[in-house]
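What follows draws every value from the coordinates through simple rules; no lab data is involved. On a predicted model such as this, the values are computed, not experimentally measured, just so you know. Cβ atoms are built from the backbone, for glycine too; each structure is taken alone.
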Structure 1
Amino acid sequence: MKKSLHYFVLVLIVFTLCLTPIQALSSGKLGTILSNGVALEELPNLVNGKVVLKGSTSKDKIKVIVSKDNIANWYDVNLTNGKYNEEIWLINGKGKYKVSVVVHEYDRTYSYGPTIEINNNVDVNRFLVPTKHVESNNEEIIELAKNITQYSTTSIDKAKDIYNWVSKNIEYDYDKYLRQVNKNYDNEYGALHTLRTKTGVCYDYSVLVAALGRSVGLQVKVIKGNFVNPYRNELHAWNEIYIPEEDRWINVDTTFAHSLGTNYFDNSDFYVDHEKLSEY
């Protein structure tokens, strides 16, 4: 029913990069790498599961690419008076990672700025930490999640309270959905954006659930899949939440709970109209 995730992925796939990555040499132990109008503070070679990227730029828009073993993850970067400070978790296991800052040129074309290589020696549970658009380390997210779950005594209570809050307080953004249908991908996504605007499409609902849940210690997956109906399948997004007391994952769909007014919390017939394709 909702196509947000499909179009979001396509946007990332069609990004092109011009020039070649420049890995600058530093002077001293830890200095600053300067390239293509971007300054990036160097990192130690060995890190424990995450990096904090700090620096400055004269450019209007930059992003970060974190790559390992032919897997590349793109991250948005918030600029404040030309400065940035981004925490990024290394979710693809132990080993060597390449971290590149890229500069927006035009349309979906980016050029390389500073690039560094690091070695991660910690396996990270990606379903517990902040990931792209799942800002579970943001203070607004943390405080809201604590408030929502303040009377919860079990993991399933926490999950249900978060499900209820998101279902009741976030409105479906039909204008955003139509923009995507018309191949206009210039939209903002993410848990924090959804919380602040109180609107979103299915992807936004699911990343908000994930951010709230992870911030209070729940393992939460963002699921990419299809809404299944007799006429056609449409790309959709929802969540799985781990309940350790019962050693199982439960399905929740806050988009449909809001839009259809029907229970989609751990219902036994969930996969009658859902088809799972992948998880994030």
Structure 2
Amino acid sequence: MTFDLKTYLHKQQELVNQNLQKFLPLKGDYPKEIIEAMRYSIFAGGKRLRPILTIGACETAGGIVQDAIKAACAMECIHTYSLIHDDLPAMDDDDFRRGMPTCHKVYGEAIAILAGDALLTYAFELLADANYNNKTLLKIIKEISIAAGPKGMIAGQVADMLSENGQKEKSTDLLDYIHKNKTGALFKASIKSGALIAGANDVELAAFDSYAHHFGLAFQIVDDILDIEGTASELGKPVGSDEKNQKLTYPLLYGLEKSKEMALENVNSAVNSLNIFGNKALPLIFLAQYILTRKK
């Protein structure tokens, strides 16, 4: 199997960025500070991995890329909102993100909180404006609402915070819960939304669900490893913060070598989940394999 992932990523990143530029700025009588803060964070860089997964899942299930664009951009808005809030002093207290000062360092905490809130709610406006049939739209909204809410990202963030500094007993069950929700939930919503847009059937949706589960776990395991082995210049954010904050991570519980083995196992499981799609799944297959070699 040959597939030029670098070219594919560049093409889809350009597509997502062009459409984000089209959707932001908003038109109307808005305070310019909030629009500036939203744009600053959205266009501070990033891999656009979640929207690309939405597009890739749509393609794999036989859909049209253009149909997935608004959902893809909505995913990036939600992801960026989560980063803005994660970086706040009350959360991870990070000064840099994607190699640039974090939103609250540039605009202040109040505007940063509101910019995150605005991006989260604007994501649903984008979805409402998309040309999806009502049944599909409701399914997508439910997937995203669960992923971004108290059953998903919020639950994972709270559990992560409570695991710091010995506040909760560290266990494999707690670690799996944190990463399934804090990181994995939005990956799952991104992938399943693309599949739903393409009209995937129940068997196909189950395959995407399995892929998303293993993809999210592999991604987070590698993230934990990079916090130890990566560099600030490559990651665009400080390294070593997990150990400093006594966060619950895979290397902490399993060690580096076992964590690397687990990442590989989950990537292989993600790839095998897509066997029913044949070569149509090549973008998603190579995206999963890319996790193991990424540096940021």
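Computing helix-only ellipticity at 222 nm (-39500 (n - 2.57) for each DSSP H run of 4 or more, over all residues; to 500) gives -21500 for which of 1, 2? Source structure: 2. When Kirkwood radius over Cα pairs in Å is calculated for each of the structures 1, 2, the largest result comes from 1. Of the structures labelled 1, 2, one was used to calculate distance in nm of label points 7 Å out along Cα→Cβ at positions 75 and 211, giving 1.0. Name it. Only structure 2 yields this read-out. Structures compared: 1, 2; top value of relative contact order in percent (Cα under 8 Å, 6 or more apart), i.e. the largest, recorded for 2.
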